[in-house]
Each structure stands twice: as structure tokens, then as C-alpha cells.
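Nothing in this text is a laboratory measurement; each read-out follows from the coordinates by a stated rule. On a predicted model such as this, the values are computed, not experimentally measured, just so you know. Cβ atoms are built from the backbone, for glycine too; each structure is taken alone.
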Structure P
Amino acid sequence: QMGDDLPTVDFGTGLRAVMLSAGAAHRCAILNDTTTKCWGKGILGQLGYGDQASRGDEPMEMGDSLPAVDLGTNRSALFISSGLFHTCAVLDNGRLKCWGG
């Protein structure tokens, strides 16, 4: 059942998505505090955390427990796009970063 019974995605205290991108089995969101968080299957590094772990499929992996993707010192994403097993972000300095397979 949809509507009020469909749960929302928990990004953490006071955080909400301003942009969302969906790949085959992963999702990434730019949040209202300018951070980016990704969750889902991470088998080829498409979540951007430097490993191949999946996130968001176990209790306590979302919300404040889900870390922000490190895009570089004082960097944030303006736009994000996900493909089958990769993610790319246009950064606030105009540069492009991509990760995954």
C-alpha cells in the first residue's frame, strides 16, 4: 500500500533530499546541508565510500549512521547522476568526479 503507509528515507536529523539519482541497485541524494549520501548495493564501489560494502539494508545503517560521501575538502555536489554501477557528481568548483565500475 502506498500513501501514508509508505515509509520515507531517513537521511539523518534535519536532513532532506534536494536531488536524487538512482542506479540499478543504488541511490544517491544531495541533501539540504550540501552533503551527498549514497545507499544500496556497493559491489563495484558505486556508493563512493572507498569500499564495496552495501549500505541501508541492515538496521541502523541509515539516518545519522549513514556517512556523507567524501567529495574532497570543502567540496559539495551540485548535480549527481547514477548509472548501472557508477555515480558521477558535478562539484561546486565545476569539476566532475565519478566512482564505481
Structure Q
Amino acid sequence: MRVAVLQGGRSLERQVSLQSGQRVEESLRRLGHEVHHVDIDHGLVSRLTALAPDVAFVALHGEDGEDGTVQELLEVLGIPYTGSGPGACEQCWDK
């Protein structure tokens, strides 16, 4: 399975996200998956379109990954992903 591990981002929790993403990548590779490190930035749409992953593993912390933004983008692109949908993320983010 081709898995895009989304990580990094621009929040203050960037380093924690990168560490989480690295651990996820290691585990998925051990299980035999084709894993791609995707540090989110302005080129995210074109990279995901070119990569055409079977699934995106969301290893983001802070805004973008927890506020529903990335989940909404993944739904628009038709890419299945891990975790909650954009509506649930948005509601939980707005504490």
C-alpha cells in the first residue's frame, strides 16, 4: 500500500509532528508498505496528486492537522486518511 505520512507543518508543534511521522514511517516500512514522507507546505496539493497515495496518515499536530484543514483537502482530493473528519476536527479545535 502506498502511504503518504503527512507531518511537519507550520505550527509550534512542528518538531513533535516530525518525530511522530518518523516513527509511523518506520513502523509502516517494517510492515512492507511503500511509505512517503510528506512535510506539508504550499506544494501539498501537487505533491499528493503526483504521489497518488492509497491512504494518507495524518501525523500533524497543531493547526492544519487538528483544525480540519488538511482533512478537508484530502476529501476534496479523494484521498482516504486516518483520523477524524474535518467537521469533528474543527469542532474539537474550537475549544
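Taking distance in nm of label points 7 Å out along Cα→Cβ at positions 26 and 58 as the quantity of interest, name the structure among P, Q where it is greatest.
Once distance in nm of label points 7 Å out along Cα→Cβ at positions 26 and 58 is tallied for P, Q, the winner is Q.
Work out which structure the value 25 belongs to, where relative contact order in percent (Cα under 8 Å, 6 or more apart) was derived from one of P, Q.
Derived from P, not from the others.
If you work out mean projected area of the Cα convex hull in nm² for P, Q, which one comes out largest? Please report the intermediate quantities before stating the final value.
Details: P: 6.7; Q: 5.6.
Largest one: structure P.
If helix-only ellipticity at 222 nm (-39500 (n - 2.57) for each DSSP H run of 4 or more, over all residues; to 500) is calculated from each of P, Q, which structure is the one that comes out at 0?
Numbers: P: 0; Q: -13000.
Derived from P, not from the others.
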